[in-house]
Structure I
Amino acid sequence: MSTPPPVTVLGLGPIGQAITRTLLTAGHPVTVWNRTPSRAADVVAAGARLAATPAEALAASDLVILSLTDYRAMWDILGEVTASLAGRTLANLSSDTPDATREAASWAQSHGAAFLTGGVMVPGHMIGTDRSYVFFSGDEEAFGVHRATLAGIGEPRFLGEDPGRAQLMYQAHLDVFLTTLSGFAHATALVGSAGITAEAFLPEVMQLFRAIPDMIATEGIDRLGRQIDSGAYPGDRSTITMMGASADHIQASSEAVGIDTALPRAVQAQYHRALADGHGADGWARIIDGIRTPRREA
């Protein structure tokens, strides 16, 4: 049986530490570096080797996984050791904009490194489990070389050679996640105005949350995707007019009880735009058209 290849991990926040522990469990020799060395104590105790400098960390492995706050942190850390990048594959799992990601890929390539963008789609405690998956894009050859190692973190899903695609997919998932959390928070405040506790409300609303996939894609998510891609929005169930009326009622109720109305007003505006464009009889997904082509304020 061959020995798993060595891996370097730069950045030891919750995700970086979870990745390190997962790789160690799989038998990989792991070298780590963090700007605050004390944060490496737990993974070093588990078997990782702490490098004294970024250059030393880079020298230890062909595959270098970055788990940092943003891409600026990558330049801050590696900008002084560019001579050590040649021949390495940088798999940057940090969050940033697609443009920053593409710029980073060009920068890495100019110093002889292959570059992969990665978006880890689970929290730290789920990394390495069968529920973990990671979107990648960028250098396809490098992805093929390191796919087996990366699969230990989570199921790797390659989206193509544009480094920005995995970043966009990651941000799109966070878009759904953060908006959902805001919806939970706003709804909790709304019922709280009538004395309904969060402890009583959250189990009730979770029933709705679990039913949403069936509600929005009654005839299958693939069919809904095809309708959106083709610009067909049949209003056989939830029309823009119906959903817009609900958005109006939520906004009015929020204003009446004195809680923040920014979120319901934003949702309301999407339906009002579709109504103004004459799409009242179409399905709710028609609001995507307005999101794609926002009207600028005069």
Structure II
Amino acid sequence: METANLQFFEEIGSSLRGMEATILQFFEGIRTPALTWVFGIFSTLGEGIVVGAIILLLYWLIGGRVGEQLLVTAASSAAFNAMLKEAVHRPRPFVAGVVERLDVDTPLFSTRDLGDYLSFPSGHAQATASGVFAGAMCKRRAWGWLLAILFLALVCVSRLYFGVHYPTDVLTGAVLGLVVALFWHLIYRDLYDYRYYFLGAFALVCLFMLPFAPTSDFVHMTALTAGAAFFLPLTSFLKAPMPKGWRRLLRLPVGLLLVGAMFAATYFLPEGAGYSLLKWFLLVGAGTFLASVLFKALKI
């Protein structure tokens, strides 16, 4: 009986791998310069750093409960994804010889510097899903959900097109992004006063796991989560008022200058996981607490 069950699951696994290979080889066969340019745009927009930057800008412009919820969702989802990638250690399709990787190297998007064994789950799919679904849950409009699903689908397809993820990678990443977004939506809706306890607990888990998976991505995402857990309560206590009208737009150049100055100040820190953790922790502090102090002082 056990042998029969094992054979059954092996057949299911073999069939799934064959199906994934067929899908990837289909996208490999339709590659053209025009499609590469189009899907390159969506892969760029799905980059974790791009999603994070967009959410930080929204945090400055929106503020309050919604802005904070988007920021917390993005940070925790990114850290969770980096943790899972290191735990699963799945080789990418081009490493396994399923398809050839489409070689692209731009300042914001590259297929060259990817971890060969960090395929599952897709960081692009999870970052995009957590961001767009968190926004859709806050907006509560049918068109918001339709746009979120369409944009997510295009980001996921772009990862298959470039040959850097399996279909199960992007599907799982999308589902996990939705789960993380739903989790924080429920926390901010029903347990708002306890939100920082949940965030702090998750940050402690990430810090505990860090010695077991000291990859650069996990170090960065742990720093972002720990920074959010430390600085957001301080920012909330500060209660910087949100101006009306065009004045709030001044937050964008002021905030970008502040974060840029902090990045420049930490650029010369020595190499090493500890210093990298400190650098990204301070960048979160600049983007949240210090930015709020400056916004309040300038009345913007």
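Quick check: 158 is what I get for volume of the Cα convex hull per residue in Å³, for residues 131-242 alone, calculated from one of I, II. Which structure matches? Working through the options, I get structure I.
A value of 43, 22, 18 was computed for semi-axes √(5λ) of the Cα gyration tensor in Å; which of I, II is the source structure? Going through each structure in turn, the value belongs to I. Using relative contact order in percent (Cα under 8 Å, 6 or more apart), single out the structure from I, II with the greatest value. Looking at the calculated values, the largest one is II. A value of 24.6 for mean count of other Cβ atoms within 10 Å over residues 67-74, calculated from one of I, II, originates in structure II.
A value of -16500 for helix-only ellipticity at 222 nm (-39500 (n - 2.57) for each DSSP H run of 4 or more, over all residues; to 500), calculated from one of I, II, originates in structure I. Given a value of 63, 39, 30 for Cα extents along the principal axes in Å, for residues 59-234 alone, point me to the structure among I, II it was derived from. For Cα extents along the principal axes in Å, for residues 59-234 alone, the value 63, 39, 30 is produced by structure I.
Given that distance in nm of label points 7 Å out along Cα→Cβ at positions 179 and 203, derived from a single structure, equals 2.4, which label among I, II identifies that structure? This figure was derived from II. Each of the structures I, II was assessed by FRET efficiency 1/(1 + (r/R0)^6) of positions 187 and 227 (r between Cβ atoms, R0 = 30 Å, to 0.05); the largest value belongs to II. Once mean count of other Cβ atoms within 10 Å over residues 139-146 is evaluated on every structure in I, II, the highest one turns out to be I.
Every number here is computed from the coordinates shown, using simple stated rules; none is lab data. None of the values given here were measured: they were computed from a predicted structure. Cβ atoms are built from the backbone, for glycine too; each structure is taken alone.
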